[in-house]
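Once you scroll down, you'll see the structures, which are given as structure tokens.
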Structure I
Amino acid sequence: MNHQATPIIEVRNISKYFGSVIALSDVSMSVQTGEVLCLLGDNGAGKSTLIKILAGVHRPSEGHYLVAGEEVHFSSPRDALDRGIATVYQDLAMIPLMSIARNFFLGSEPTQGWGIFKRFDARQADRVAREEMTKMGIDIRNPSQAVGTLSGGERQSVAIARAVYFGAKVLILDEPTAALGVKQAGIVLRYIAQARSQGVGVIFITHNPHHAYAVGDRFTILKRGRTFGTFTKAELSRDEMVRLMSGADELDALSSELERFAQEDARGPKPELSAIEHRLAQSMDEEET
């Protein structure tokens, strides 16, 4: 992977304001072709705002957004899609009662016939959906089965394969493993690696450093709308990643507080109230009644 090449997408000194609220401040990051860039941060770090800027939902208040070295000003998610930037949100934008194939082609259905006789080509959709998901290493039982019968990890795989098939050059994944168990999360991580092997640049948004470290090539860490920089595995251990995400000062303060609580518990129960305190508490109860 050549990090000297022009990034497929890049943001430079991006800031975003909502009135007096500073959601992002001076954030820079980039992703290369065939790379998994992990965007990490706790809740409220600014991850959602940043990916909405990348996906064309929001415009940055300040800074520059470049695609293949060319500055862009997206006014809608369709503009981003037209440039090959696909975003898979947590809700996946799927219809549970529809088949896998129908969800795969949702909004871009293959048809047969012409004019008023044009109809959905179910056979073509089933064939292509099966072939494209097989390329991703995904073996589906039946493309005609309802997508709602799939596990969470399998639904994520359908969304990833769909984006790659429709020409995504950059795949933005919004917390794809957040609501999944260990096994299902592992399935999604494998599909992320598959997308990278096909030359897709992947931005993997997560607050789970263990998932990020498993597939990430580089890591950008956000905290309170600011970035601590972008690191490789050689530059950042998993433990250091956790400390940067949560903040070393906050962790040390929390450890001290928990230690103080443990010491207080070790001293035993607090002494009973004195007779005066009992009478005072009793009189307050009577006044309330």
Structure II
Amino acid sequence: MKRFLMTTIAVVLAAVVYALPTDSNFGVGPQYDTTHVYVRPEDFDSFVASILATFGGTATKQGVFTVTPTPSQTISQLVLTPAGTLSVFGFKTPVPYPFGLERTGYLVTDLDAAVHAAQADGADLLVTPFNDPIGKDAVIQWPGGLNMQLYWHTTPPSYSALKTIPENRVYVSAGRAAAFVQSFLAFTHGKIVSDNAHAPGIEIGRASATYRRIRISSVFGAMAVLVTDGHLPYPYGHEMTGYEVANLAGTLAKAQAAGVSVLAGPNTADKRDSAIVQFPGGYIAEIHSASAGK
């Protein structure tokens, strides 16, 4: 009987411990949550140089690694700017599926527990945890189709705090917006900063229309959930991240001098000036600053 009771207690305790991650916050900080950028190897150096010329910052030493669970090789470099962090990949081999479709990489304190929590909160596990040269990774998909990589480092990284927090710009349909927001908030323990059902359509290239925009904040950083009908003029929907800067005009001047093209804007809405730009290598991003009439 004693052995039976001890075994029963152990099983119950194990179940409780296993369930705890769904209530835990696995985030570390927005400076550790990177936008994943895939460029051709021949565009790699010009892309990194253009990012640094636009935002400032530093880049880690460039190397060639296998960062997928199946054989592959990519040039890889981390770009640390005051406005956000980018993981840059230039694959020398074909990119294994589904890599290249994930938008971001979020550092977590415990990869296996974070994956379990994400699944419990409604995410699909596309790539089960695997080892990389400096830690472990997995790829998940949130309701609505947002792919994201979760990663963990064997040796915890230490990056400087960001000057401004980048905005993960997520386009979802009206039919999946509620499910996405519910799942993402449950995992991140984030909060809705604003939910505007009639945001100005100029923000998505449709000046005569309105749309729903939800802004979320969490330990992982900022997110703008853009709920649309999919009737988006180019280049809207292609930008993955919005970068906040002190002065948009000055930043665009530096960017264009470094080979960056302005695809849309500048426009003013919601007390911010913004533009959509394309960096050498094809990466499309939004850049914004507080408008003079704030």
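Coordinate-derived values only; no laboratory data. Remember, predicted model here, so these are calculated numbers, not experimental data. Cβ atoms are built from the backbone, for glycine too; each structure is taken alone.
Which structure, out of I, II, was relative contact order in percent (Cα under 8 Å, 6 or more apart) calculated from, if the result is 24?
I
So Cα extents along the principal axes in Å, computed for just one structure, reads 76, 45, 32; which one of I, II is that? Don't skip to the answer; put the middle values down first.
Details: I: 92, 46, 38; II: 76, 45, 32.
Value 76, 45, 32 for Cα extents along the principal axes in Å corresponds to II out of I, II.
For which of the structures I, II does the calculation of helix-only ellipticity at 222 nm (-39500 (n - 2.57) for each DSSP H run of 4 or more, over all residues; to 500) return -7000? Don't jump to the answer; show the numbers that get you there.
On the way: I: -12000; II: -7000.
Derived from the structure labelled II.
Suppose you compute distance in nm of label points 7 Å out along Cα→Cβ at positions 104 and 256 for every structure in I, II: which one lands on 5.8?
Answer by label: I.
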